[in-house]
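Listed next: structures, encoded as structure tokens.
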Structure I
Amino acid sequence: MGRALAQAFPPARALFEKADTLLGYSLSRLCWEGPAEELTRTEHCQPALYVSSLAALAALSSVIATRQRSLAGKQSHPPREIASSSAFGGLLAMTPAAAAGLSLGEYSALAAAGVFSFEEGLRLVRLRGQAMEEAAAACPGTMASVLGIERGVLEEVCAAAGAEVANLNSPGQVVISGTPEAVGRAGERALARGAKRVIPLEVGGAFHSRLMKPAADRLDSALAAAAPAMPRFPVLSNVTGSYYTGSGEVRTLLREQLTRPVLWEACMRTMLASGIRTFLEVGAGTVLKGLARKIDPQAVVLPVGSPEEAQAAAQAIGP
């Protein structure tokens, strides 16, 4: 994860090296060599996703800057409005129309807009992962994706089973969370109420549920010591599905994000309503591309997870 980008682009490699120093262990080696059981631990997975996304953004920005230098002296073109699902704060060689990220990705989006420095964001992400892993160990939980059922019906099912709705990802795809027993009961009842499928997820706990309250309390102290800046461009909150209106909301909404549903479909619809039609999925994988197609088949999503994809994305959004 991120290895090819780090090898091809010095700015991406520099972020991995900085993360290794700040964390006190080789996150880069864990991302690139594993073992998988260590990388997928919540404590390590969250910093890995954060750094990999920002490294991909740094690589993309490097490609765009190189293209801009090659076009120096020619007629300039205004930057095309794009949305970045995870990005890196600082001097970007582009101006996103907005930034958003699903769950942990929201920290990358905030770093993209300069709300947090890379270092401060990494500190928060590391603590978030540790706190969530500890909360999960104290009260084990799980999650499941439920396909083909209306939100209202699933909320009734979860209330009766003792589970909770955790992610509203796209039309017909909702993730539920809770204790293994509660999620099992909710899955059986959802199928009885017409759900097409219930897919257990391999996760480290009951994320975005009340079982994460101890983690939210611990994160609250760290957020209180943070100093979020005003975003350089609009950023969306998972909790509200709307744009942040100021830096003061950051502490409150990031804390609430651990125990409340992720409104990803609402985030996408807010950006679409703003006139955004081209999106960059910056980082490993193309999960958000699949969700975007279900929300709006006309949306254009450009993945940026490899050197080849960074070059292609820069070509697509450049002058």
Structure II
Amino acid sequence: MMTNPDSSSPRAPVFLTGATSHTGSHLLRIMLGRGMTVKCLIRSPEKIPLLPKGDYEIVPGDAMRPETFVSALTGCRAMLNIAHIRLAAHFVEACRQAQVRRIVSISSTRRYTKFPDIISQRVIDGENAIRESDLDYTIIRASMIYGSARDNNMHNLLMRLRRWPVFPLPGGGKTHIQPVFVEDLCQALLAALERDATRGKEYNICGPEPLALREAIEILIRQDRLKTRLLPAPTAPALFLAQIIDALRRAGPAGLAPKIRRLQEDKTYDISDAQRDLGFNPRSFEDGVRRKLEWLAQSNKF
């Protein structure tokens, strides 16, 4: 069991939540590479193998029950929250009880959607819980995150492109997206943690420039040397079919129809504040996809 130095010391532990997630596991690896002292809140022991190897403390606990981890949080210099921001109220309460003043929390650009649902509302509510607290907070609002085989959206898209000879593009793929590479996001999170000027501020963390969805998919096809053909498709029939599928599966807000609706809006964001305050310099989507494919080749996840 590690002992805590004075919580005001740069050597004091950082309390990391969401460490077993896609972003969290990458972030933990980078933190360990920097020689940081880290405590990881873990609810599900079976997910421990998802963590990188290294010297850190595992704290068993439940994010929704602050009493299960407050004692371990006490003496930490900050909480770095990579768990879903809908849990923020519990983390704020834990910080209050443990007398930890600093919190850096990941959030999502989904709060900006023109098609609000229960998920986007939870993002907004979580941000409000942090903003309305008396903590020294920084909110890092990420767009679509991509990187390894665990990045969900982009990886699922790549797997479909590999399987399907023809890929439908609702609306022709004209709307824009701004994905962020996972390691660029991690660097932004750590810059926010270490820079006092970020206290009380909120940042959009996205790729360097918007891409038309069709252009992004063409980059995936080209980089992966696929022969998939893209077929423009009208949005209305695709949405109707998705609603039927979601009803049969009882998918709710996590279903296919909400995803198709969100394809109808541009997901473009201003990152100038992050570039100024965090030194944020995200790589191009082309470079990020190249790195993703290298990771997949190294791990044999095809």
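Nothing in this text is a laboratory measurement; each read-out follows from the coordinates by a stated rule. Since the structure is predicted, the reported quantities are computational estimates derived from the model, not experimental observations. Cβ atoms are built from the backbone, for glycine too; each structure is taken alone.
Remarks
- Here relative contact order in percent (Cα under 8 Å, 6 or more apart) is compared for structures I, II. The highest value is that of I.
- Answer label among I, II for the case where mean count of other Cβ atoms within 10 Å over residues 23-30, calculated from the coordinates, equals 16.5: I
- Structure responsible for 3.4, with distance in nm of label points 7 Å out along Cα→Cβ at positions 31 and 167 calculated and labels I, II on offer: II
- In this comparison of I, II, the computed figure 35, 21, 19 for semi-axes √(5λ) of the Cα gyration tensor in Å is attributed to II.
- Which of I, II yields -16000 [helix-only ellipticity at 222 nm (-39500 (n - 2.57) for each DSSP H run of 4 or more, over all residues; to 500), calculated]: I
- Source structure of the calculated read-out (distance in nm of label points 7 Å out along Cα→Cβ at positions 103 and 175, 3.1) within I, II: II.
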